[in-house]
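Visitor: Once you scroll down, you'll see the structures, which are given as structure tokens.
Please treat every number below as a calculation from the coordinates, not as lab data. Worth saying up front: this structure is predicted, and the values here are computed from it rather than measured.
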Structure I
Amino acid sequence: MTVLRIATRRSSLAMAQAGIVRMLLAAQGHEAVLLPLSTSGDEDGPRAAGDGKDRWVDAIVESLRSGDADLAVHSAKDLPADDPDDLTIGAVPQRGDPHDVLVAADPAFVDEEGRPRPGARVGTSSLRRAALLCAAFPGIEIVELRGNVPTRLRKVSAEGVADIAVLAAAGLARLELEPANVVPLGVDVMVPAPGQGTLAVQCRADDRPLLAALTLLDHRASRVALTAERALTRGLGGDCNLPLGAIAVTNADTVRLAACVAMPDGSEVLRAAADAAEPDRAAEIVAAQLRRDGADRILDAIRTP
């Protein structure tokens with residue numbers, strides 16, 4: 001096999017994630033180089049409400065279709081829930097920490113139990129995070145906080161845009177960042193985004209030699225969990241701009257999926273969980289439970305301009 005070309009976004013986190021896959025391939029004897037690209041999401045800046053996930057993968061997907069790249073590495077949470085017919089996820093490496101964390105500019109902004117104090121300004125651009133924060137910590141103020149991981153840390157630690165940032169634990173780990181005053185958030189407070197902490201290695205569906213090589217990078221439990229979370233997202237018609245959280249884990253021959261849908265102001269949080277032998281079945285059960293409790297009403301209201 002010739003030197004493989006790995007398409008990736010240009011951000012420091014995306015490059016680090018592609019580098020992880022490059023090292024995994026090297027351990028199997030496959031040389032690879034990174035092909036950094038800018039997507040529409042990168043070029044256009046903050047997305048408006050209702051914009052889809054494809055803005056964050058469009059240039060990368062096109063590079064696969066044109067043959068300019070052999071494979072691509074995505075944050076799985078950025079991928080649309082449906083795979084196009086001509087592309088496939090060839091490998092899901094072992095998942096990183098899927099949880100979110102709080103990073104405080106000063107320890108005084110959180111109490112002895114790690115809870116943001118009333119009046120603290122907590123920065124996030126995620127509807128999911130904002131909704132669950134408001135539900136769990138009444139009295140905090142949500143402020144807009146955008147940018148890559150180092151930028152958001154700087155805005156909190158040096159610029160005072162917010163007192164506390166909410167970040168993905170896996171992103172900090174992959175960038176080898178260890179900020180002070182980090183507080184982990186349990187799933188009882190903050191259900192992760194579907195696919196959070198997971199990498200998806202995408203390639204052309206008809207590239208059989210590459211698919212065979214990627215098999216050795218695949219981590220079964222991580223793939224099963226991602227399959228369940230994407231199936232739920234697909235079943236609810238959700239995307240990364242909706243307050244939908246989902247986390248799946250495998251246990252012997254079953255998969256357990258827990259999920260939530262929340263009003264943006266945190267006034268209502270619907271939760272559901274189920275165990276099943278197959279990830280799609282777990283997603284089907286959880287989606288039905290959430291719909292029974294009013295998930296469509298919440299999601300439709302948010303989607304309406």
Structure II
Amino acid sequence: MQVDRERATLAAFVTGSVLAGGNGVAIRFSNRELDPLWGAGFRFLLAAVLMLSLMAMLRVAVPRGRAFAAAVAFGLLQFAATYAFAYYALVELHAGFGQILLALVPLMTLFLATAQRQEPFRLVALGGALLALAGVVVMSGAALQGSLPFLSVLAALASALCFAEAAVLVRWLPPVHPVALNAVGMTVGAIALVVAAVVAGEAVELPDGSATWTAVAYLVTFGSVAVFLLYLFVLKRWIASRASYSFVVIPIVTVVLSAWLDDEPIGVGLVLGGALVLLGVYVGALRAPEDAAPRG
């Protein structure tokens with residue numbers, strides 16, 4: 001039974017990481033027509049409708065009291081703050097390089113979880129994260145050449161920090177059905193993003209281009225609904241720092257897609273970097289530590 005549980009969690013981890021690999025490229029296409037805050041808000045408005053519909057189909061109750069407040073806090077951090085920074089960053093940064101910075105999430109999660117006394121400090125996890133991050137940098141070495149927009153880099157780092165703290169937050173929350181948590185969180189996050197877009201004076205309009213609609217459709221279905229349900233499934237079974245290793249698997253997919261669809265240059269270190277990433281993920285995440293059982 002325990003073996004089957006671990007296999008199901010691993011399958012969710014891999015599937016979610018692969019699907020999330022397309023998000024950075026899709027956001028780049030969305031940003032070419034839609035302003036960043038509005039683009040993020042529009043995405044999560046549509047995703048929230050799907051999640052609320054799924055709630056109704058499954059007859060999942062709306063969380064109340066402390067659980068509802070927790071879902072609201074999760075939405076503001078995971079969807080509003082994280083993606084406001086991410087969409088702004090990917091206006092200028094190529095998706096592959098943006099994912100290099102997001103590969104810092106496991107390190108940030110480890111340090112945040114340790115600082116908040118949710119997890120013990122583990123040298124193996126730190127070593128795995130450093131090894132995987134080195135692999136991502138080698139894999140996309142071409143993206144590191146030349147000048148970089150400073151504010152965009154800062155925004156990508158801020159997005160990674162918000163994502164890391166959201167992973168830690170989820171494990172402190174009272175029990176909430178993952179569909180309900182995502183439905184409430186996406187609704188709150190979408191409203192906050194749309195309000196921010198209006199305040200910032202962004203153009204609030206529907207996309208015209210078919211490429212933009214295709215990107216938004218991917219982000220809403222696979223990139224939001226599927227990815228976040230799988231991510232919460234993993235977070236309920238793995239500790240936060242272990243689950244966050246998806247952020248060093250995602251760039252492998254993102255860099256390949258970005259090179260194919262968005263003409264992002266990638267270095268000859270792709271194979272070597274990819275091998276380092278996989279080794280780092282195995283050391284820090286897939287080789288289950290003794291303390292990888294869920295809290296409580």
Structure III
Amino acid sequence: MRLDGIHHVTCITADAPGNVDFYTRVLGLRLVKKSVNQDDPTVYHLFYADEEGHAGSDITFFEYPNARRGQAGDGMIHTVVWRVGSAEALEFWANRLSAEGHEVEADGESLRFENPEGLAHELVVSHVGDEPLVAHHPEIAAEVALQGFEGVRAYGVPNEEFLTTLGFKQEDGRWDTRAETRGGWIEYGEAPDVPGIGGAGTVHHVAWSSTMEDHQAWHDLVADAGGHPTQVIDRFWFHSIYFREPAGVLYEIATLGPGFAADEDPAHLGEKLILPPAFEHLRDRVEPVLTPLPDPRADWAAR
């Protein structure tokens with residue numbers, strides 16, 4: 001078995017309205033699901049992805065209003081790496097982000113910047129044949145749009161035996177996994193002397209993709225390798241298991257389906273608060289405590 005690259009990356013924000021603005025208006029992703037953290041339903045869980053909400057393009061955020069700014073440290077992911085199609089796309093993003101007041105750092109075929117809460121992102125020119133996972137946006141042409149995840153960078157010392165057991169292969173200092181649909185990688189590096197602090201602008205976990213058919217086998221493999229996985233958890237749009245790999249990074253293995261269209265018309269993803277069926281009875285309690293959010297595409301017709 002091999003994992004089909006990155007499924008999603010989940011992060012933390014203290015400012016849902018600002019988060020929606022940055023990831024939809026500035027970066028051009030689509031808000032494909034506006035829901036709640038299923039482990040704490042008083043907290044938003046916002047999902048941004050390509051136009052169809054494919055795994056491999058999905059960055060998600062828990063909102064903890066007024067949370068302090070976090071700091072990546074040992075055992076934490078510190079950078080999310082995205083694909084673009086060309087050097088011209090990097091130039092487009094350098095200009096767009098600079099115009100929005102974000103500092104950018106160009107380095108060959110990559111461009112680094114941070115989101116408004118300090119979470120590091122990097123754009124790299126893609127050299128793989130994976131399908132570009134692109135969202136529609138009135139100001140961003142498809143040929144320069146983000147194309148989904150390339151990989152993530154973390155602090156810590158990788159455990160070769162554990163990662164090899166999970167099917168990762170070491171290539172150019174990175175741990176790569178590729179199956180039928182996509183590939184992705186994680187790269188480990190020396191941690192800073194300061195301790196890691198969870199909070200706004202930090203990554204909570206990275207999820208890797210599995211077929212539904214192989215999911216229980218992945219659970220058992222992780223358990224046999226000493227990873228202490230949770231039981232399989234039904235998240236409605238996908239099934240999940242969670243565990244910390246030996247360097248301390250929180251991993252999830254999530255299934256490729258059923259997908260975000262399981263309970264919404266694909267043409268109207270992300271327009272309203274959606275609760276999984278098991279949480280629908282809580283709507284009257286949780287909706288009033290969530291930060292009001294606009295439909296980020298509501299004004300598109302006027303542009």
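Visitor: Of the structures labelled I, II, III, which one yields 20 when relative contact order in percent (Cα under 8 Å, 6 or more apart) is computed from its coordinates?
Guide: Values: I: 20; II: 39; III: 26.
Label of the originating structure: I.
Visitor: Now, a different point. Using the calculated result -3500 for helix-only ellipticity at 222 nm (-39500 (n - 2.57) for each DSSP H run of 4 or more, over all residues; to 500), pick out the matching structure from I, II, III.
Guide: Numbers: I: -10000; II: -22000; III: -3500.
Traced to structure III.
Visitor: Right, next: Could you figure out which one of I, II, III the value 11, 25, 31, 28, 4 for P(r) over Cα pairs in 10 Å bins from 0, in percent, for residues 124-211 alone was computed from?
Guide: Details: I: 14, 42, 27, 10, 7, 1; II: 11, 25, 31, 28, 4; III: 13, 38, 33, 14, 1.
Value 11, 25, 31, 28, 4 for P(r) over Cα pairs in 10 Å bins from 0, in percent, for residues 124-211 alone corresponds to II out of I, II, III.
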